[in-house]
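Below you'll find a set of structures to go through.
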Structure I
Amino acid sequence: MLENLKVVFMGTPEFSVPILKELIKITKVIGVVSQPDKEEGRHHKMTFPRIKEVALENNIQVLQPEHIKDDYQSILDLKPDIIITCAYGQILPNAILSFPKYGCINVHASVLPKLRGGAPIHHAILDGYEETGITIMYMDKGMDTGDIISIEKIKIESDDTYQTLHDKLSLLGARLLKETLPSIINGTNERIKQDNDNASYGFNIKRSEEIIDFNEDITKVYNKIRGLNPDPGSYFLLNGKTVKVYGALKIEDDTYKDRENGEIVKLDKKGIYIKCPDGLIKITELQMAGKKRMDTGSFLNGNKEELVGVVVNKGVEYER
């Protein structure tokens with residue numbers, strides 16, 4: 001039933017790759033739409049999305065409109081039976097939404113209506129969620145507001161990072177879409193209206209949200225570090241220099257309760273201990289600006305006892 005289904009797939013980041021690969025196996029993917037290629041790094045090397053690479057490997061036509069709301073006719077010309085999106089990154093115009101026989105379907109990395117928006121995986125950890133999941137939904141003109149077709153939930157483990165949760169949800173999305181597609185085609189699928197009163201949002205991470213505020217409790221700090229690990233990464237300022245944090249533990253310890261929040265109170269071979277109001281954050285992996293990512297022991301080989309007593313983020317004003 002699915003092998004002759006003409007699919008246009010729209011996605012951009014690595015997250016969407018397993019979904020496209022699954023569709024290539026079970027349907028007839030006639031086109032892939034991604035964001036345009038872009039320059040990266042100090043040398044402005046032109047790179048293209050991973051999703052484009054997969055499409056070209058499978059001899060599938062790739063379209064990369066700069067602004068899809070003004071440049072969509074080439075997509076309609078492919079005459080897809082269904083359009084499936086996953087982390088594409090642009091709002092689709094009504095001309096696309098109303099075109100395919102079976103509609104436009106989105107694979108979204110949260111349990112809707114919670115965490116609509118472009119960074120639901122980051123925010124699931126940042127906001128202290130105990131579970132998240134994948135929602136397969138019909139698209140409409142709103143941002144992740146369409147009718148729900150299917151949902152599957154997973155637990156967020158206490159040591160999950162953005163990367164580990166990203167990878168789990170990406171594979172779950174591919175499987176759930178495979179299981180859900182037949183019901184969409186034969187018309188037996190559910191179509192559940194979202195409860196807008198219970199909606200929440202996970203908008204793209206701003207630069208101002210990446211800095212770690214050691215005035216917050218250790219759970220919030222710990223969630224920020226793992227929720228932004230490795231992309232875009234959280235950081236603090238040490239003597240005016242940016243230090244990105246990739247590994248940390250939270251430690252309930254009131255030994256240093258009279259010390260200043262953000263103060264480095266202790267060092268050992270496995271960690272830099274920074275005071276928060278209700279305990280310590282132990283930094284285990286980091287990266288100084290312009291240097292390689294390293295474990296704390298390697299970092300301390302060249303930066304030792306003079307760090308004790310230093311207050312990180314000195315003079316920083318946090319956005320509230």
Structure II
Amino acid sequence: MNILFIGGTGIISSASVWRAVEKGFHVTLLNRGQTDRSLPKGVEVIRGDISDETAVVSLLKGRTFDSVTDWIAFTPDQVERDIRLFEGKTGQYIFISSASAYQTPPVRLPVTESTPLRNPFWKYSRDKIACEDLLKKTYRSYGFPITIVRPSHTYDERTLPFHYRYTIVDRMRKGKKVIIHGDGTSLWTMTHHRDFARGFVGLLANPLTIGEAFHITSDEVLTWNQIYQMIAEAAGARLNAVHIPSDLLASYDPEYGPNLLGDKSHSMIFDNSKIKCVVPEFNCIIPFHWGAREILAWYNTHQEACLVDKNADRLMDTIIENYNHTRPK
């Protein structure tokens with residue numbers, strides 16, 4: 001099977017490249033070549049920018065693929081470009097959407113693929129929904145062979161599960177207070193990218209997936225209190241948590257706010273029956289307490305990545321101080 005990944009070196013996609021090669025696919029990557037991630041032997045890399053449509057037409061001239069996945073399409077105009085590029089040239093086009101596209105907050109749990117798509121808080125999610133709507137219309141109209149995949153919170157050894165990344169770990173290690181949104185008891189799902197890849201690669205060039213949507217997540221359900229505690233333990237630190245309402249946190253940071261209110265502040269757990277039916281080998285085997293140790297082990301050996309955002313650190317101090325002065329005694 002001849003597979004094209006647009007991107008292929010990111011947090012989610014990198015493990016899928018390795019898994020696809022292990023499964024015997026011929027994998028071609030189209031990207032700008034700006035990564036320090038290693039690639040398995042035999043991967044073909046075409047250096048190019050997918051946003052330069054004319055150049056991509058030339059780079060891929062005469063080539064067809066059994067499956068094409070665009071890991072870096074976020075808006076309808078980017079999807080329209082992909083349809084122009086790959087119509088008649090692939091047996092499957094996989095769009096990487098997002099589980100944040102589901103109804104937020106959800107009316108019922110667990111979430112299934114039939115849960116409505118609606119997120120009034122986060123433009124990123126609304127753009128993904130618009131992409132899905134466009135692709136479904138194209139499939140219904142003339143059979144463009146789509147498959148939609150909705151990852152939730154997927155991580156690798158470099159990915160801390162916080163908006164302020166290593167700055168949070170630094171605060172933990174210094175004994176400073178760490179903010180957890182809400183009361184920390186909302187339910188969340190952390191999926192290791194190698195586990196995600198086990199499900200995703202089973203969808204490649206699979207005729208049972210055409211016209212269908214799948215989410216791929218772990219079945220492990222954690223509270224945010226547990227997630228922070230696991231990171232603190234992996235960092236060799238004692239968690240000194242302060243709980244602050246999500247809407248108050250969002251008011252301090254316009255970048256973080258939509259992500260928090262449109263995703264992480266709500267309980268989201270998933271029914272993975274559909275992906276397991278189509279890909280029977282899919283099973284998540286990496287619990288987050290293992291993943292947390294892997295993450296901190298990576299940071300402990302990559303000091304250049306242990307970056308502290310001083311502005312974010314000061315902002316957290318300010319939020320905590322203001323909250324302590326204004327909350328009911």
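The numbers here are math on the coordinates, done by the rules we state, and not lab data. In this text the structure is predicted, and so the values were computed from the model without any measurement. Cβ atoms are built from the backbone, for glycine too; each structure is taken alone.
Some points to look at:
- For 45 (percent of Cα pairs over 23 Å apart, for residues 177-256 alone, calculated) the corresponding structure among I, II: II
- With relative contact order in percent (Cα under 8 Å, 6 or more apart) derived as 13, matching label from I, II: I
- Source structure of the calculated read-out (helix-only ellipticity at 222 nm (-39500 (n - 2.57) for each DSSP H run of 4 or more, over all residues; to 500), -11000) within I, II: II.
- Answer label among I, II for the case where mean count of other Cβ atoms within 10 Å over residues 105-112, calculated from the coordinates, equals 23.9: I
- Ranking I, II by distance in nm of label points 7 Å out along Cα→Cβ at positions 113 and 209, the structure that comes out highest: I
- Answer label among I, II for the case where distance in nm of label points 7 Å out along Cα→Cβ at positions 9 and 249, calculated from the coordinates, equals 4.1: I
- Origin of the value 0.90, where FRET efficiency 1/(1 + (r/R0)^6) of positions 25 and 193 (r between Cβ atoms, R0 = 25 Å, to 0.05) was derived from one of I, II: II
- Given 68, 43, 38 for Cα extents along the principal axes in Å, calculated: source structure among I, II: II
- Taking distance in nm of label points 7 Å out along Cα→Cβ at positions 233 and 297 as the criterion, the top structure among I, II is I, with the largest value.
- At a computed 2.9 (distance in nm of label points 7 Å out along Cα→Cβ at positions 57 and 129), which of I, II: I
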